Structure P
Amino acid sequence: MSSNPTTALLRKYNTEIIHKHAPGFSIQWKSQALLMKIIKPFMFWNPHFSEYITTIGNTVYVPDYWLTNSDLFNLTIIAHEAVHARDSKKNPFFAILYLFPQVFWPLLAIALAFISPWFLFVALLGVLPMPAPFRFYYELRGYRMDLLITEKVLGNSKTSTAYQEEQTYFIEQMTGQWYFWAMPLKGYVAKKINETGWESEDIYKDTIEFCNVNIPRYTSSGGI
């Protein structure tokens with residue numbers, strides 16, 4: 001495993017694009033980060049946590065296999081995570097909103113414990129898979145970046161098999177355990193992912209322009 005989890009393309013994207021929206025953005029190895037080792041036991045619903053990319057604030061933690069992917073594949077992932085970093089920079093309550101409502105119950109239990117220690121059982125409600133509208137919203141913004149790159153850089157139309165498969169993947173992610181059943185209504189998730197008008201936001205526009213200038217022209221048959 002390389003000591004540096006970035007490549008020339010990712011460093012250039014960070015400098016030219018992400019820095020404008022989320023200064024201080026960085027990529028680190030997940031297996032070497034103490035914070036990730038502390039968090040891992042709490043991610044009991046995701047047995048593959050070590051293999052997932054995790055973003056906290058301006059830092060993206062990547063798994064050991066990271067550099068075996070193609071540059072464009074990894075850039076797509078970082079572009080997704082850059083949206084999270086930008087949202088975190090814009091909203092100081094991003095982390096709490098992302099974890100709501102599960103995070104609400106332990107906090108409520110601690111507050112009520114001053115009344116009676118029996119209220120600590122309220123914390124157990126935090127392990128229930130309740131819908132998480134803010135988590136869904138922020139992940140929707142991230143996965144829109146994936147779909148935009150699939151369409152505008154890879155050349156896959158919205159009716160293509162590749163685009164439809166990626167859209168289905170997002171729906172399964174949001175309605176399954178990977179995001180703790182953030183939004184269990186598949187029809188609603190499909191409706192939101194097919195909305196338009198968001199593409200004009202700067203971070204999306206800047207990323208597509210960067211891709212068109214700095215990476216080889218891919219086609220729908222070439223893949224990532």
Structure Q
Amino acid sequence: MNNQDKHYCIEAILLAAGESKRFNDTKQLAIIDEKPMLLGSIEMLQGAEFNAITVVLGANASTIEKVLEHVNLQATSATKIVPNVTSIVANNWQQGMGASIAAGLTNLAQETTHVFIGLADQVEVRTKQCNIMLSESRKNPANIVAAFYNSRVGAPAIFPKAYFAELAALKNDRGARDMLRTNAARIISIDMPEAARDIDTKKDLLSYLSTMYY
């Protein structure tokens with residue numbers, strides 16, 4: 001472990017607060033591979049090298065929290081040490097993704113130096129991709145590291161502490177998109193076509209499920 005690693009502490013924020021209007025149901029609990037989509041996303045993050053994970057909820061929070069109650073129980077019985085998972089509710093989640101990011105920033109431990117922001121419905125993003133991003137961030141701790149897909153950078157993305165205050169002030173539905181555009185010169189992009197697939201509608205879900213078995 002080098003000197004940079006000794007001072008590197010990263011937490012993951014998983015955004016799952018949306019109302020899923022286009023899905024016309026509680027999207028976070030849609031069943032993929034015999035488990036709720038959100039639970040699969042959490043387990044994926046638990047396999048990566050994060051120090052902690054915060055799940056930001058909003059719409060249907062009480063229903064979703066009942067599912068999350070099982071996450072840490074599974075973690076304690078695992079053969080490897082996995083990051084602790086906590087959930088918080090963004091009181092102003094209706095304002096959009098930016099508000100959810102800001103809520104997630106309030107839960108960071110004091111020693112946290114970097115934050116990973118991911119979306120619960122990016123179902124093709126795996127532990128492998130997360131660890132590639134983490135490795136690049138450790139090598140370049142002053143830079144933002146972001147996925148590159150659809151000819152642009154976007155989530156998931158890793159931000160150093162220098163950007164925490166700006167992230168905590170976000171309010172609108174654009175999330176951190178404007179921050180990524182403004183700081184383009186400071187971004188290390190990681191080719192990640194897997195991040196292009198998200199689940200917005202039931203048609204999207206059926207399309208994705210059809211790829212899992214063929």
Hey, relative contact order in percent (Cα under 8 Å, 6 or more apart) derived from one of P, Q reads 25; which structure? Q
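For mean projected area of the Cα convex hull in nm², for residues 117-156 alone, find whichever of P, Q sits highest and give me its label.
Details: P: 3.8; Q: 3.0.
Ranking P, Q on mean projected area of the Cα convex hull in nm², for residues 117-156 alone, first place is P.
Of the structures labelled P, Q, which one yields 44, 39, 39 when Cα extents along the principal axes in Å is computed from its coordinates?
Values: P: 63, 42, 30; Q: 44, 39, 39.
This figure was derived from Q.
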When FRET efficiency 1/(1 + (r/R0)^6) of positions 61 and 141 (r between Cβ atoms, R0 = 41 Å, to 0.05) is computed for each of P, Q, which one produces 1.00? P
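Upon calculation of distance in nm of label points 7 Å out along Cα→Cβ at positions 133 and 149 from the atomic coordinates, which of the structures P, Q produces 3.0?
Values: P: 3.0; Q: 1.0.
Checking each candidate, the match is P.
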Suppose you compute helix-only ellipticity at 222 nm (-39500 (n - 2.57) for each DSSP H run of 4 or more, over all residues; to 500) for every structure in P, Q: which one lands on -9000? Q
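Read-outs: derived from the displayed coordinates by stated rules, not from any lab. No experiment lies behind these values; they were computed from the predicted model shown. Cβ atoms are built from the backbone, for glycine too; each structure is taken alone.
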